[in-house]
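Please treat every number below as a calculation from the coordinates, not as lab data. Small disclaimer: the values here were computed from a predicted structure and weren't measured. Cβ atoms are built from the backbone, for glycine too; each structure is taken alone.
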Structure P
Amino acid sequence: MLVRAKPKPEFMIQALQASVRQCRICEAALPVPPRPIFAVHPEARIALISQAPGRLAHEKGLPYYDPSGVRLRQWLNVDEATFYDPTCFSILPMGFCYPGKAKTGDLPPRPECAPQWHAALLRMMPKIALTLYIGQYAQQYYLGAARKRNLTETVHAFREYGPGVLPLPHPSPLNNRWLSRNPWFDTEVVPYLQVKVEAILGGRQ
């Protein structure tokens, strides 16, 4: 009897990635041709569940290739090489494609992506030790009833969500006022985040 070998995780995730990159589920609603932007790997240790790629990320095909990414890497205390190493960080936006401009900032992430792809991609990454829910859309989707009344209260209650989950505000420059009004984020949450990142990634940087 012929026994077929099970596909290796890296081949399975490559096939899934190819399917995601060909996704056109929300094409009619986008201002530009679809360009799904994300990063996954079966060895990834930290998952970033964020909002949607911005215009610069769309143009370069690289997540967080903008001022938001600079600030996020400062929060994480990692360099670009570590941040873009998919064995360290997986990056799963709530919407994989650039949604277009709003009056202030970008439009919300398209709602089709997360239900269509997130669960399958996350199953391919069993070594994730920390998941960061960045911004209100990720927190609404994943924290559900465990969220507080608003993003500020949710982030302030970060210790309530356990060692494997951490809610964060979006690092966009549009949130400069929020950061200035909530200095506890820099003094409490950022050091906590950096200690956890260092403990998980160890000497890989």
Structure Q
Amino acid sequence: MLSFKNFKKSYGTYPALKIPDLALDPGIYWIKGVNGSGKSTLLKSIAGILSFDGDIVLDGGISIKQDAVAYRKLVNFSEAEALFPEFITGTELIDLFVSAKGGKKGQERGLIDSMKMQGFVNRPVGTYSSGMLKKLSLLLAFLGQPKMILLDEPLITIDTASLEILYSWIADSHRNYGTTFLLTSHQALDGDILPEAKQLLVEDQTLKFIG
């Protein structure tokens, strides 16, 4: 599903992360690691936001280096603390993402309703609270037809009810569409809702399975 080929990421002369060869099967993965271990660097590299040496290949043959447009259309990313232009509305951002990701018109409606965003989604993003921004960022990650969704600290900033809805989105997307998820979180995942989640550890500048 996702393969790393001689992956290396450095910041100047500092080697931040190195994954010689690793293949991840489709699934839900919880990535653990201490602060500064490279979890966000890993997700941003997979998303195509950070440059790196080597290659990442999706679905057996779609290379981020050789087929960047096709690759990015299939990989969605929600940052831990998303930043959007303050003047644009949530609706405008959603429309932009649906178009860019090849989504179906209106696919956002059920997501907006379930996350109870109707009261603010038409407002400029600059008026949003941190919780509203988090909901918008998470919703954008589920638009289109992604093969993989990357969620950096998705469990923070949102209330308990919204967290349960997010868990249902993840479970439904994985079960119905085979979407693979890579999540980072300092909080434990709900094992009753996501019992199939596998654990990865970022440690000593590499990525390894731990369960």
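The table below gives the values:
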read-out	value
Highest-scoring label, criterion being mean count of other Cβ atoms within 10 Å over residues 73-80, among P, Q	Q
At a computed 15.8 (mean count of other Cβ atoms within 10 Å over residues 49-56), which of P, Q	Q
At a computed 28 (relative contact order in percent (Cα under 8 Å, 6 or more apart)), which of P, Q	Q
Value 2.0, calculated as distance in nm of label points 7 Å out along Cα→Cβ at positions 145 and 169, assigned to which of P, Q	Q
Comparison of P, Q by mean count of other Cβ atoms within 10 Å over residues 89-96 - largest value held by	P
Which of P, Q yields 27, 22, 16 [semi-axes √(5λ) of the Cα gyration tensor in Å, calculated]	P
